[in-house]
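Structures for review follow.
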Structure I
Amino acid sequence: MKDTSGNFMTTISGKKIVYDDLQPEMFDITDIAHALSNICRFGGHINKFYSVAQHSVMVSNMVPEHLALAALLHDASEAYLSDIVRPAKRMLPQYKDLELKLQSVIEQRFAVTFDHEEIHIADNKALYAEALHFYGDIDDWGLDGFEHDGIIKPLSAEHARLMFLCRFSELTFGGG
């Protein structure tokens, strides 16, 4: 057995995520839902809590059905790394490398692929809607050409967690 001392995190369910020996069976949807529902978008710099889980459900609802599960899980790696705002993430190549490794194993675990243009577009549409809601003036965000007519209603972490799990169940078990 590999020595994991000091190189793992323990999830809410008690699973160990060993960062230098990532395995698909380490990843559990309840852990992902719990963590993402407790992580605030925009590095927490918004006037009301709005979770990555709620964002993920929004993105999942914006893509064709065959991509909805991948869209729901597109930020699942953040459950194990936290959310870093895009401008900072671009400057952290080692973070990006670890994020890609996590995403690859999560893709294996849930039999999805994240790299689809429709998911990237939906993610940016959601970002546009969220930024517009929380900040108002976003002309300098580089999100030209995006529109969104929906209303953002921030949910509690618990509500977002349940919504995320319900969407997962709907997509994987037909809601049952």
Structure II
Amino acid sequence: MSLSAATERQLKHTRNVTCEGYERTDGLWDIEAHLTDTKTYAIHPDNGGRVVNAGTPIHGMHVRLTIDTSLLVHAIEVNMEHTPYRSCNSIEAAFQSIVGERIGSGWRQLIREKIGGVKGCTHIAELMGPIATTAYQCLYKVLFEESGVVPLNGCHIWADNGQMVAEYFPQFYRAATQDG
């Protein structure tokens, strides 16, 4: 099922985000994300002579996060291939502050603290959310199937008092109380 028919309109901007996860031969995992923004019209981002033509990326950014099966970050590589301003990529080294951190509860807050605002790039910081969920999807077999761990209460379907947990993981099921 898709969305309902839209009112007549004209496309102005497209943002594509692609995330992919790879198992490496050394036992680590690479999670890569690529963000591209394009417009259907030309812009002058610095109010000067520079023009970014329609269809040419205003943003083209790549991130590779190397993690282990405990979701510990071993390395990060950032490449800002297309940016609206020449100095945008001067912040690439700041993302090294993520090395040694672990994807998990509090990840988004950690990202805001480490590389949010003027400490980093909004677009790279935004990619860290999809990178984290891609890591979970990539390592699903290792994190959940092989370990027997269930991501209880991670979303409504995984509620420990819900029908899915009762049916498939009864050992973790907790009947709802009157308090909720």
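Since every read-out is calculated from the coordinates, none of them should be taken as a lab result. Treat the numbers as computed from the prediction; the structure is a model and nothing was measured. Cβ atoms are built from the backbone, for glycine too; each structure is taken alone.
Here are the numbers:
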| read-out | value |
| --- | --- |
| Mean count of other Cβ atoms within 10 Å over residues 30-37 - highest-scoring structure of I, II | I |
| Entry that produces 2.3 once distance in nm of label points 7 Å out along Cα→Cβ at positions 110 and 126 is calculated, selected from I, II | II |
| Cα Rg over 2.2 N^0.38 Å, for residues 54-157 alone - highest-scoring structure of I, II | II |
| Top of I, II by mean count of other Cβ atoms within 10 Å over residues 62-69, largest first | II |
| Ranking I, II by Kirkwood radius over Cα pairs in Å, the structure that comes out highest | II |
| For FRET efficiency 1/(1 + (r/R0)^6) of positions 6 and 102 (r between Cβ atoms, R0 = 41 Å, to 0.05) computed as 1.00, the structure of I, II it came from | I |
| Structure from which -5500 was derived, helix-only ellipticity at 222 nm (-39500 (n - 2.57) for each DSSP H run of 4 or more, over all residues; to 500), options I, II | II |
| Read-out relative contact order in percent (Cα under 8 Å, 6 or more apart), computed value 14, structure in I, II | II |
| Among I, II, structure where distance in nm of label points 7 Å out along Cα→Cβ at positions 78 and 142 as derived comes to 1.7 | I |
